[in-house]
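Where a number appears in this text, it was derived from the coordinates with a stated rule and is not lab data. Model, not experiment: these values are computed from the prediction.
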Structure 1
Amino acid sequence: MTTLLRTPSVWVPKRAAVKVAPRVLFAGGGTGGHVYPALAIADALRAQRPDAVIAFAGTQARLEWTAVPAAGYPIHSITAAALPRRPTPQMLRLPWQLMRGLYESLQLVRAFDPDVVVGTGGYVSGPVLLAAHLLRRPLVLQEQNAYPGITNRILGRWAVRVFVAFPEAQAYFPAERCVLSGNPVRATLGQVSRAEARRRLKLPLEARVLLVFGGSLGSTVLNEAVVRALPAWLQDARFYVLWQAGPRHYKALHERLEPLPDRVHLWPYIDDMAAAYAAADLVVCRAGALTCSELMVTGTPAILVPATRVAADHQTRNAESMAHAGAALHLPETVLNEQLQAVVQALMADSARRATMAEAARRMARPHAATTIAAEVLRWAATRRARPARRDYD
């Protein structure tokens, strides 16, 4: 029963009886690998607490500025700067950008008044989470890669929880606050049957299907290696290729292969990735963190070709982790052109080995990562709301 306090003009409930909606601020961006896990956690938060007040911090020039509003969440602009790998004239602007980003972040945290701030990596998470730490807000981190980025390695010292996707990442964070949760992935993956997927993509049920993609933008290195190997693969009348070339490469590649073989399905971008994974017998792709997690959840055997021009060579660490577990083969770029054709043909001919790889991938999977992380975020939000310092009304 609610106890009421009488004032001269109005009846108001005691503070303890007020149910305050949890407020959560997300900071992460730059690439899909940082943005989409944050959106998955936000969706899981909203599913568990529909009244939750959720906002994002990001930069206007990167993916999050369009992806976050498209998912239905507000986003606030923060100045963020990448740390150069070598001396450049742009370094002269770095101190000013860092200070401006921290100032903007302090203003945002004070104004939005979050109970918890969730960081998923990328340069924008640095100033926002530092501001949150200075203002004594609980920090929760989610690290996607086997080798954590420098921002998360630093911020992990202050976080109340750090959720990681690969066992190898646990060594970089305090053991008592680190949880192996997996990466949040899109909920539709793994929900399409093989027969339905092949019907959608107009593929025979008996086909041997190779899925190739180099990330959302495509990969010149992968595309060139596939062009080399394609004539040999297509000598097998059952061999089909689902190929995401990338928007920048599609037109030139299509003209180069004209007339396009009937058993090669070439797209600039694959929208229905759930069907693509379900239809594939084998995948050739990069080793980004989310890609690896999607391979785990869908149980898809893969040949991983890490991109080498990425921070700290983290894709190689991801590929090595999956290869060590028996879930994938690690094929470095240095031997890609020479070995891709034969390696693909050998795996396509060995269904038993592919089945073993698929089972190993599923053992690594943690399909409920978003739900797990969201529940912990809400727990910390409730802890902060219980403190007297929390204001009664918004």
Structure 2
Amino acid sequence: MSTNTRGRTGAAASVSAFAARTGDALRRWPWWLQVGALYVAARLVSACVFMAAALHQGPNPWFPPTPDYWKFINIWDARWYGRIVTDGYPSVLPTDDAGNVQENAWAFYPLFPALGRAVSGLTGWSAAASLTVIAVLSGLAAALAVYSLFRHKAPHGTALWGVTFFASFPVSPILQVPYAEPLTLFLLAMALLLVVRHRYLWAMPVVVVLCLSRPVGVPFAVMLGLLFIFRLVARIRGVQQPSTPGLRELASLAGLTAVCGAAALLWPAAAWAATGDIEAYTKTETVWRGHDLVLFKPWFDTGVDLFGPVLGVVAPFVFASLFGLMLFIPPVVRLGVELRLWCACYMGYLLLFLHPQTSTFRMLLPLFPMALGAALLSRSRAYRGTVVTMFVLLQIVWVVWLWAWAQLPGGGDYPP
């Protein structure tokens, strides 16, 4: 063996030994420190993606070309949240000359900007700085809550891989920008954790706050209602299992369902009270669609645009069927009835109300329990490492394609 070959072999052995020692040291850390380190590492990777994309950012509606990192992450809806922090919500819906409602702040739920206003008031920071700090800390809290939820369904190592998938998902860069998603995911994970633990009374205030962060209250209320029916049927049939609830637990679950259903209406009711228009929220939401809400129809319209008049009509049925089948594969079944019900109800909500577009990728984040299903699919390090690698590569695609501004031929750009 040549000296060069022995040198390369020795170097490789040294690197492997160092990696093994580092891994052993990390495994001795408490779980929360492991999750925190993993989350910080994932956000640093995403920050590098943002900074690299910012170097190539050309003319745009917000700032000169080649912005710094902080300017680059404070665009799109982040500007709306910043405006709400400083100006609040309009008491009169803005309209054009024909009386059509225009884009306005009522489309954005109040919890995130309210926290931003509070932090700005206490610290004197700008709205952008306050909202960014809240988003990053909320993302860290979400990672910790997601791990705690996953530990109810899997051992430590698999739960940690599930969090890794969550933290590196192709749209996970949204966890460090001034959007409401990180805060919503933290509250959603906490609400699901309390439901899985059957702490229904404790979940009530969490669910109320969750319903003021983003429009997830309706599918969560439906999930709770279906869970109540499932538990009630199990009790009536006399199925004796550890999860079979008593009457007091059933009453608590029914109360949580009612609270969530009422909380889901709080923000539309607030928009009505402030503007005097009972449809203030729905009119504002549909502005971004360009047409009135018709259940299911946007999915078929988009299907026709993408796949033609025949396959486009079939595509939504195929998509819904494949997602439904996925809920019954063994790794996903191991998530338990609560998490599977949530994923089914949330996807059903998207199929009913969502206008599918480029923002749809971001809307899929509340399906994060599926990350644990992906981790449970195989214990192979090659498989799990490949998933993370592909996720990071797709982060680059998402940031460059959707976050960075590049004007389309007809004007504007696809939203992230």
Structure 3
Amino acid sequence: MANKQVLVLGAGQLARMMSLAGAPLNIDISAFDVGSEHIVHPLTKNVIGHGLNNAIAAADVITAEFEHIPHSILDICEQSGKFLPSTQAIKAGGDRRIEKQLLDDASVANAKYAIINTRSDFDAAIEYVGIPMVLKTALGGYDGKGQWRLTDSNQIDSLWNKISASLEATPEQAVVAEEFVGFDREVSLVGARRASGEIAIYPLAENVHVGGVLSLSIAIDEPELQTQAAQMFSAVANELDYVGILAIEFFDVQGKLLVNEIAPRVHNSGHWTQQGAEVCQFENHLRAVCNLPLGSTQAIRHTAMLNILGQDSLPESVLAMPQCHVHWYGKEKRPGRKMGHINVCAQSKDELKRNLTELVNVLDPAAFPELQAHVAKL
């Protein structure tokens, strides 16, 4: 198999983990730092080149680790003919207006919504969508940022002041109003699609968020829900003619799935695949964009993933736990920042709960809020 050179737009932890997964397949990763326009090594962050055109010229394939990439950069990459999954897919992941239209075009169930650009749009959205509603900026929102809830008509005027300030602050901004969905839980699906149309889908993960940020993901085996999710994944991936790993987040409403949002990239809720699946999501993304056969997505053991937020150290006893696998991202410590994750494995659901309980009992509750309560419910 010939060596492949893959350029990743973005130089964060996802590019780092792609590099680690690609090395055994003779796939070399370089990362384009969108802010500095430096080409960097994804592990060391050493600068190895400068300028987007130089980075494109040296690459066989270009892909992305995040959605919020300036369209000017995406357009240049598209013109090279090397960019996958596609600029349309990345734009859909970074703009909720495009995302909602995509879901409608693919006939995939999602919450009732309206687009807001003006006060009259806001009033019409209240009439159409109803109260309570969730409002999200079309551009730039992630990990709970750029979101508001309207739960009472008395909030309308004060909330409009916040919305209008956001609209004025960002060119091309809009707000998407969504029906508030009373869901039982949040789940997500990660899958890969090749240009040939070949699809490989991982088991669903059940997700727990704390303060709008993913805290815990647990791979689950629920055939009826898996079938629903797989059908919706295929509809969206085929609509986009997608190539690579695609993640879809769902609301589970009494056994019926509604799409919450899509992520056209490897995804935080799929990190469990590093220890829990035959081939991890990072390797399968590279296989897909390099037009190689997809690897098995079969779960090989029960696995959960815990995010490490704002912490750059753990008790040494964590490393002594045989079923715990720590993945650091090499980042400078900042409050709330994703610094790494821990994958916890087991041979049964009961053993997984015991292993998770043992782990959370040695972690600082202040650094991992609400985790003990969630693990106790498993």
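Points worth noting:
- Origin of the value -9500, where helix-only ellipticity at 222 nm (-39500 (n - 2.57) for each DSSP H run of 4 or more, over all residues; to 500) was derived from one of 1, 2, 3: 3
- Read-out relative contact order in percent (Cα under 8 Å, 6 or more apart), computed value 19, structure in 1, 2, 3: 2
- Given 208 for volume of the Cα convex hull per residue in Å³, calculated: source structure among 1, 2, 3: 2
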